[in-house]
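FYI, it's all coordinate maths here, none of it is from the lab. Small disclaimer: the values here were computed from a predicted structure and weren't measured.
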Structure I
Amino acid sequence: INQLKEKITLQIEERITQHQREFFLHEQLKAIKEELGIEKDDKAEELKRYEERVNELEMSEAALVRVDEELEKLQFLPPQSPEYIVVRNYLDWLTQLPWGILTTDRLDISEARQILDRDHYGLDDVKERILEFIGVSKLRGSMGGSILCLIGPPGVGKTSLGRAVAESIGREFFRFSLGGMRDEAEIKGHRRTYIGAMPGKIIQTIKTTGSQNPVIMLDEIDKIGASFHGDPASALLEVLDPEQNNSFHDHYLDLPFDLSKVLFIATANVPDTIPGPLLDRMEEIRLSGYIAQEKLQIAKRHLIPKQIKEHGLKRADVGFRQDGIKCLIEGYAREAGVRGLEKCIRTCLRKIAARKAEDPKADRVVLTRSQIETYLGRPVFADDVLAHQGTPGVVMGLAWTAFGGSVLFVEAMAIPSPGGFQHTGQLGDVMAESSTIAFSLVHSNAVKYKIDEDFFKTHKIHLHVPAGATPKDGPSAGITMAAALISMATGQSVPPHVAMTGELTLTGAVLPVGGIREKIVSAERSSVVDVIMPETNRRDYDEIPESVRKGIHAHFVDDFKAVHRLLFRDGLEKLRARRKG
């Protein structure tokens, strides 16, 4: 046993001696190289580099104190230690941020107007609102503390508008999506105690843009989630509050950073899912969908030239007739935005490109309505308005979703059997209650509406809202449902090309509803002529640009008596005759 102990001790001593010898020789070699000027001290060089960076930046007092502390710590740490790497990474982040580096704002309204008009057709009211914002900033001398929120359906140009704003004022632009974000650390970073810790998205963006006053787009702010990792929406409160963001505290940096000069532009499809305190901190700018005429011009000016270029084709290879573009808009891409339209154009050009690649001498293709049907098949959207004309019990309403406005048909049918009422069509709680209110109002006023007294005793009433597979909710179909019930019970059809929206009460009062702009756009898209809506929504209607409501005749009502008079007592026919006269 003693011999074994001696053997082990001897082996350990030999290893220690070997390590000491190697260390001594390395240090000796290092000293010789330094003396000859062949090699310099890496740590000293690193410390010197950090000091030079700090001198070039206009760092805050708190940041300078922190840098001094970390440099002192780095000086005494061996380069091989794990903490050395942590401190070095931290100093890299601190010294690579653009402290005091600002781009000069170019607040020229006429130039901004040209850039907005170049990239976007229509949206005149939105452009005007952005130009007003730039004008105020010019007079004030700064654009700091501004948070805009562009709200509208998909594909209407919210993201590209943000990019155009950045270009028009001469600032760096960066976009990141908040959709599905569930971790607060994505915004505010991780503390340095975690392995692989780094700052949050906001500080990363500032570093990437190299400027302390970029335009940062927070895309899909209405789709932020929450989990046991924290609530990113609450973390954004500090970022978007002008009173707080001059000292934003990232967990990784652990010192205040000024975000007050950043222009934040958020985008959302609907404001309903944005937390109230967050929405209060932003200035809303609403974007509605495009009407058919606007889509036609967008396709001609932007989408078709862009897709022809992307598919390697030339103007000499392909052309679009106006009736062909209209066919795409009305039959295949009936939507609020233009993404679906661009997809259809892409599909047609892909087929032409494949043909051209196979036969370079192929003739020029001109896309007409018939040619498009050959490429895309039968139109996806039929003209529902014409299909339902003259059918008693069928009335057109107007709906509003995250994807824009749309028309909504309500169908009523009487079945000979003991009285009763049922509704179908995947109606939500609020819409189901609206149908019950409409039935009770019509039932209790049957004589006034010239309905047989015993009609509801001898018939079961069935109310349906197609399409059956689509969930629906909201109170705005109240007057539409009541009109459908009267039309069904009296056999009088509602005049063609009439649509309506409005909440109904048991006393017959018509209450205001939301999404008027989107509903008017969808009415124009569906060739509606007359729209009945609440009197209290007149102001919303008046704010819609004349170009959007052109061809639409609005009728404002306070109660259902006025609706009944317009639909079933020739009120609309008299108004139309007066207009023609």
Structure II
Amino acid sequence: MQKNSLVIFKSKPAKVLSILDKKVEIETLDGKNIKLPPKNVDLLIENEKDFNLQSLKQLEVSELETTWELLQEQEHSSIEELGELLFDKLSINEAYTVWLLVSEGEYFSFNEDLSINIHSEEKKKKIIAEKLEKQRKEQEINSFLERLNNKTYLPEDEKFIKEIVNLATLKSTTCRFFKNISMEENESNAYKLLLEIGYWNEYNNPYLQRYGAELKDNPAEIQSNDSTDRVDLTHLQAYAIDDEDSHDPDDAISWDGHNNKMWVHVADPTSIIDFNSSADLEARARGSNLYVPEAIVSMLPKKATDNLGLGLTEISPALSIGFKVDENGDINSIEICFSNIKVSRLSYEYAEANLNALDLGEILLYAQRFTKKRLENGAVELDFPEVKIKLEEGSIVKISDLPRLGSRILVRDTMLMAGVAVGQFCLKHNIPVPFSVQAEHSLTEDEINNLDTLSNMFATRKKLQRGQYSVLAGKHAGMGLENYVQVTSPLRRYLDLLVHYQLRRYLNHLELISSEEVRQLIAEVDIPIKANRQTERASNLHWKLVFLMQNENWSGEATVVEKIQKGKVFVSINKLAMMKKLVVSDSYKEDDKIFLQNTSVNLVVQEAFFKVLETIN
């Protein structure tokens, strides 16, 4: 290597300016002078005369195919040989042209020492085909990006659009196209783009997949047959009171007049599903049923619900919890057994209209005593608007409110009583189960006794601690219960199912699942349970917004629940069960009623916008 030699540095030509002791000084194409060890450059050609690096040019090659054919008898060549065959001489521009030609990699390729490999006919065709395919793909992507920028797409773009869908649903956190379309790379912009190009419309719900909820029913086969010895309770009138369209009835109530005892009957899935079986593990991975307007995704195999839902067959197997409630609201005389029952299925509306005609004995009295004690223990009774969202014909959104019926309150209270009875039973017999606990609140007696307005309830809810599960029994402050175990929904909630596993083991004198394993299971199912709740909240809000889009200029009543600051209030839009921050021009007090009209919807940020039409009071 000498001064004025042509070398390659970082895949670009450079000129040697001087030879130093242990380094060479080179000039790069961008005009920089760099000193570096000789091993960091590759020599193309020794050259004595000075030359202008910027004036390097690629020469025309007319005999490339012929030259390559002449060299087919050998495997290797050199820059010197190839230059002389192509140009009859080798100087700076000839060497540079040879380097460019070989670097293209079609007819020839370089080794690390800049010796040249001569490609066979087969290899040359393969490389050229690969290059053409690469160019075709690049052109395909460029055409797609052009359409994307113009907010359109073609059917052949489907494979690229799927990458945007994956980001919109958070199956992936990246998408290669966003750096080319002047949009920040995130799931919201991916969703926005899919709407803008028309690939998606408002009926595509990205939140179904965004949080990792399982969207397929439990696929496991039921392996076990029910061989349980059961107490015959078919002489009792059992009522399963539920929503009219419920498909998984898992609880019923009875009055035993002979023993002055009430019974809560619960579906008995552990009679055919074993702990740690494939059906159990699949249920554990789901944590609970998923309820979204599009569908119900079942935690348990469909066969389990069909066979075990109370009232779906003439005789229903059940886990029955019997108890009494004394004048102080305390639960005693607890009895738990496996049973056979006859169930009458009623809707909440039917039960409400016929409550006094039902054979309920003293159940209503028991519920009153129990509720009185809960309230004395600081129970917080909140009553926010609730709605049911249904999709008709797959796209028409119907929203109906859920009235506060006495029948709903009765079912709630009886299920709470059953949970307390099971909690006491498990404590007495040292059965490890997940207790529902909530830390003590700091509400005053006056605050608890004045929950007759939405604003008071809204303020109170913010002061309550989040409930949780624990293997240690503890108070559930919000419900005013000293101990409580959720047990009445084993078809729909995994931790209820876990309680059933434990009760079955105890009643059959089998080894119990340990406290430590119960603790681990609580932590394990917390993940899918949270994913389900996030999916349900976001999906319900999505379809509420679609409802507003379908009902242009929708208007309805709202209640001011909080004054945030001047010009801003928080309202409850009752018919939508939606909380919303509003910017207002007038001054409002808490619990003022105002009439709103929807002005627009933004699906991407999940926002609905309203204007105030009038103040009602």
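Miscellaneous remarks
- Given -10500 for helix-only ellipticity at 222 nm (-39500 (n - 2.57) for each DSSP H run of 4 or more, over all residues; to 500), calculated: source structure among I, II: II
- Source structure of the calculated read-out (P(r) over Cα pairs in 20 Å bins from 0, in percent, 15, 34, 21, 16, 13, 2) within I, II: II.
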